[in-house]
Structures are given as C-alpha cells and as structure tokens.
1. If Cα extents along the principal axes in Å computes to 56, 41, 36, which of 1, 2, 3 did it come from?
2. When distance in nm of label points 7 Å out along Cα→Cβ at positions 183 and 215 is calculated for each of the structures 1, 2, 3, which structure yields the highest value?
Structure 1
Amino acid sequence: MKTIASLSVVVMAVAAAIPAQANATFDLPNFSQCSEAATQSNTNDREVYRIFSDFYYEIEDKREYAVTAVKNWAKNFASSCITSTTQITLDDVQCDDFIGGAPVCRIESDEGDYVVVKDYVDSTNVVLSKHDQQNWPAVHTSNDMDMLWMANPAKCYSDLLKSGVDSQAYYLDAYNYRYFGDYRFVLARTTRDLVQNLAGQSNQCAYETIGIEANKMECSETSGGTKICASRHTNAGYFVFVSDDNHGMHVVFNRWD
C-alpha cells in the first residue's frame, strides 16, 4: 500500500507539472524598443543578427529555444531595451519545420515580428521584421507545378557565405516585383538578383539557375503580415525568405552541414 501511495504522489506531481510548463510565461523584449536600441548587425542585412546558439541542443521545445534566442540577441545587441518586455507563453510562438533539423520560428511583438532561423550547425539568425501590410502577390495553387527558377547556390557558395562561415543574410528591394503572378515567383527572383550581383563582384561566383517546383516552397504568415518561406530542395545550402515592410525581403542563406 505504501508503494501504491508513493506512486500516486509521483503521478500527481507529474500531472501538476505538465500544465504548469504549458502555462509558463516568458518575458520577451519588445520589438519597438529593441529595434531602436540595437547596435549594428553582424551580417550583410542591417536587421538580421547571427548569434552562437549551441543552447539549442539543451532545450527540448523549439519554441522555448526561439524565446531564448531572442533574449540572447537582445542581451548582446540591444541591452538597453531588455527592461521593456511583454509576457508571452509558448503558445504564442510558432515554429515551422520547413528544413528538417533547422527550425524557423516566429514570435509576434508590438511593432514587428522576431523570426528565428536556425542553421544546421551552431548558429541562429534573428530577423527583425517590421509588421508588413504590403500588397504582395498571393500564392496560387494553380501554379504549384510551375518551375521556380532559383539561383544555384552551389555555383556561388563561398561568396554567398562570405565571412559568415555557416550562414549569411542579405536585404533586397522587391518593390518592382509586387505585381508578379505568385509570391513564390518573387522569392525566386530575389535569389537570382542576389547571385547575379555577387557574380559581378567576384570571379569565385558564377550565376546559374535551377528549376524547383513551386509546391516545394513552403510558406507561413504572422497576423502582422510577415511572410516566411523556405525550400529544402536547393543544392549546397538553402534560402529562407522573410518579408519586411515597404516590399523589402530578408534572404538568409544557410549551408548544409
């Protein structure tokens, strides 16, 4: 009887702990304050920051990892804003499995969204995306079997990564493409613009395109209008796309492990 009673106490304790974890709150730095206080970024995109994120392997829940990444970013790049916070729960964090083993998570804040892009090694890119209510093209299922003519990263590998080693981020103006017939066509065009520009600056980079079916580009969206897309079907590495206000596009290139 003593053993059964002891077991009952353990079961009750575990049951009590489960909802407590599910309802745990976290203090998230406010986007409006942190984006103003942030120091210069360490990527080619002024609003994308790369942090060392070996803590990913110590955190079981991807959503908690994303919160930890944002707090880590704020501590290192916008320390004066960390007193301005909002409480959130894990239910407020959404993670996509676009690229197996490298989650892409989004956390909405007051004036913009934090997008957390894990690479395949030990770093994470934290993207600061202002709420985006621009008139982007829609995604049309009728175009699912059309080819997206993406730039082939294998032909421009070292230049895409530059000094980033594992990943690098770029900002592109996609305003002229706002009338394209499908949002995924816009994404493909930004990769072509990016690599063509790099090829003009370096003999190490060659511009070449590869065809990927449009339905292999996966996308999600926040309530503030930020669109996040990625495809795992690219040679040598993969692109993650995060929209910004005024038809800007953050393009993160991560190498395969």
Structure 2
Amino acid sequence: MKHDQENEEFIIGRHPVVAALKSGSPINKLFIQTGVKKDENIIADILKLARKKHLVISEVPKQKLDRLSGGQNHQGVLLAVAAFEYATIDDLFENAKKQAVEPFFVILDNIEDPHNLGSIIRTADAAGVSGVIIPKHRAVGLTSVVAKTSAGAIERVPVARVTNLSATVKELKARGMWIFGTDISGTDYRRWDAKGSVAVIIGNEGKGISPLLKKQVDEMLTIPMIGNIQSLNASVAASVLIYQGFNSRHPLKHK
C-alpha cells in the first residue's frame, strides 16, 4: 500500500521488517504499536537494528498501524521505506556471477495477484534463482503486500521490471539463454534439464503465457495432473518448476 507520499512504501510484519533492517534498503521510519512488549526477542532485535541505523522510531496506536497497513496483519510493526527499486537485466546477470552459477531467471507473464508474486520471490530466494523479471504493464509490481508475502526475500532476489517481455526474451536468447515456458501440453517437467543459462516463463493466473511469448519459447514444459483439477495456482506451479530446476542444477550426490 502506498504511503501519503508517492515515493514511499510500507514493509509490514515482524520478519519482513527484520530482513529490511538488515539489508541496505533506504528506510525512512519505524512505526511500532503502543503497548507492544519490547522485551520480546524479535521486537528487541527490531529496536536494536533501528537504533543502529539511527531511524526515527514512532510509537503509534494500533488503529494507525491498521490504517497504514491497509488492514494487513502488521504484528505491531511497520517500516516506511523508499519505493522498492527495480534491478536491470544486467543486474540479474551480475547477481548470477556473485552466486558463481550460470544464470537461472524466472519470467512472470502478467501475474496480477501480489500474494502470488511474493510467494514466487520467496521460492526463488530459497532455490537460488538469480533474478525475477516482470512486465511494467498489466501486472502487479513490488508492493508492501508482495514484500510481506515474500517474508524478506524481496531484499535478496533482484526483480527487473521491463516494458516489453517479448523484446526482453529476444535479448536473453541473444545472450545465450535457453527459454522454457509452461503449457498444458509439452515435455513432462520432470524431464527438464535446467543446467546452463536458462529462464522459465510462468503465465498469467487465468490466461497462461501470451501467444507472442509462446512463439519464442525453446521448449514447453507441462506439470502432469491426474485429478479433477487441471490447473495449478501460479505460485504453486512456479515452485514446482523452480525446484525441478534446482534439482537438475544441484543433483543429489549418492554416498
């Protein structure tokens, strides 16, 4: 949720707040609920980190936190931060170099639900994904809801926001990446070998991958389903594919 000033966002909830305080994010102010127990370990840690950064700490009633957080479960703490900064495509490749791995990107084609985006970023962080790419238009961006759902992963996984996904995919292919998509028909995802420089596209919650992007994909992957449900939540599908990518890139070593 936007603050009164357009150049600010909120990070909501205890664990996301700790992650932000430990990162290099430009933070403007810490709001803490009046009467919250300051001797609780995590609250004590939050206050210690805030004081170390010389932040303004403002004690406010629960009603104000409820309003600022848009009714989300703020757990008595909230940070006002500068609007989330987006990475560039070059930043994503640089991050892969820092990880000392071949690039592994997740491309999201018009994901609209902030909870899905936050969950995908959280899984991407857990599996060592080098970066996430989202479009500027007709898709959710980096918001406070995304930040909270990501449980702090938004501070560690670079997210690039691009004007044209199709043009970006062309650029990635020109830089030597193999592009994989998701569809109801395709190669069983369990056969996917994600070694090398790869990116996987996750489609919109209802429409899937746009036809233009489908034409640029090197190979389509499908998740077999034998029950009555014939589609998965976007964040669940992304998690399944991200971890297949992880498995093939980090095979289990037999003793």
Structure 3
Amino acid sequence: MSSGTSLSVWPQGVARHVLEQVDSTNAEAMRMAPALSGPTWIMARRQTAGRGRRGRAWTDPPGNFAATLVLRPEGGPADAARLSFVAALAVHDALRQLCGPQLNVALKWPNDVLLNGGKLSGILLESIGSGGAIQALAIGIGVNLAAAPETGLLEPGATRPVGLLGETGLAVSPDDFLAALARAFDDWHRQMRTYGFGPIREAWQARATRLGETIIARTGTTETTGRFDGIDETGALILSGPRGRQAIPAADIYFAGV
C-alpha cells in the first residue's frame, strides 16, 4: 500500500507554522499545544537545541529539515507510540515522491530512515498528559537534506549519518519537503485510523532494512542477537535466536558484522 495523495494539496484541517529559529521544534510544539485547535506542523529553519532519542543531541546544519507535528492522538500511549511507524512511512514516501522511486531509502527500527545504508532521518516522539491519557503528542522529524552532521560524536557501531545532497546530488528545500511529508503523513494516518495498525505494519516491514538478517539489539547493558523477523502488532521488534522468538519493545539496533 502506498501514499496516493495528490502532490498539489496541503492536507485539509492541518495547520503549519514556519519559524526562523527555535530551541527545539518539539519543545515549541509542547509550548503551543494548549492553544492549538487541530494538528499542526511546526518547522524551524534553525534549531539551537535539537533533541534526538534517549536525550542525545540532534545537530542540523543549515538547509536541513527540522519539524514537529503536534496533535491529540486517539487512544492511549501504545496507540500514540505506533504513530512513529506512520511518520517513518511518511518520510520514506515523501523522499521517493520528491527524488524518484530509484532512491535507495529504507526504514530501520524503531524510527530511523536510511539512505544508501546511512542514517538520513530520525524521529522522536514526546508527549504530555496524565493518568495514562495523552493530551498532546509531538512527532519530531529531522532529515539531513543539505548535509550530514559531524561524525565525531558517533557511538561505536552506530549507523553513519548521510546527507541527501551529498549522497545523490539532489537538492530538496525544507519547505518542499514539509509539504510532501505532511501529505504523506495525513494519508498514512487516515489509513491507520480506518484499518488499524495491520496495514501500517505490513507497509513498514516491506520497506525495512535487514529483514530476515542477523542484527543486534542493545538496551542498557543487555545485548540480544538474532534474526530480525519484523515487528509485532504493538510495534515491538521480533528477534529469533538461540532462546527462541523474542519481542523487544525498546532498544538500539546495530548490524552484525558492521
């Protein structure tokens, strides 16, 4: 299943704000959330304190894409968490729409998008709420459109960062990417609301890197090696190894032999 939304239409009922500079688009989304009446994209041309997963810094040189979609999700925290897969599919499809179907782009669990095997994009979900109810969800998305950040801070074995322009010679502006991304996200989100997570899971696995291959999942001091057999109905990673089939809800993924 692929996004069939027209490339000339901004999704109905979705707002957008473009800022010259902000500390973090996710932080700004949370500040704006109480006053928003519906889904809203917040894009910044420059972030001074961008954030990645697990408290890591996210660096975006000029010309790169940094934006957050803030919305009030249906359901509980588990439903909200599955929107990271919707976001990954949207990034994937937006890149293909703008750059062509020949683009060598793939999805890496839990929420990275790879180009030619390197990390092009990351996704960060943050929420506010209480008592198991989510009042607002921020889906932050960074894409190295113009340049990859410096690699000096990479952890051993981590996926190298790449930039779209450097890898392909294709120049895509943040504004054009926002428009394509918003359309693709709206299309996949409507599909999930209509048909559930099943089609999203199937589509994500069809675009996943290293499916059926041996990978390493690390959580804290625990390391699990096994065959990557996809994701389950909750979005957890499925690994098959000497201890049988395991579902891993959260981890950092490394590729064996890399």
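1. Corresponding structure: 2.
2. 3
Here, each number is a calculation from the coordinates, and none is a lab measurement. None of the values given here were measured: they were computed from a predicted structure. Cβ atoms are built from the backbone, for glycine too; each structure is taken alone.
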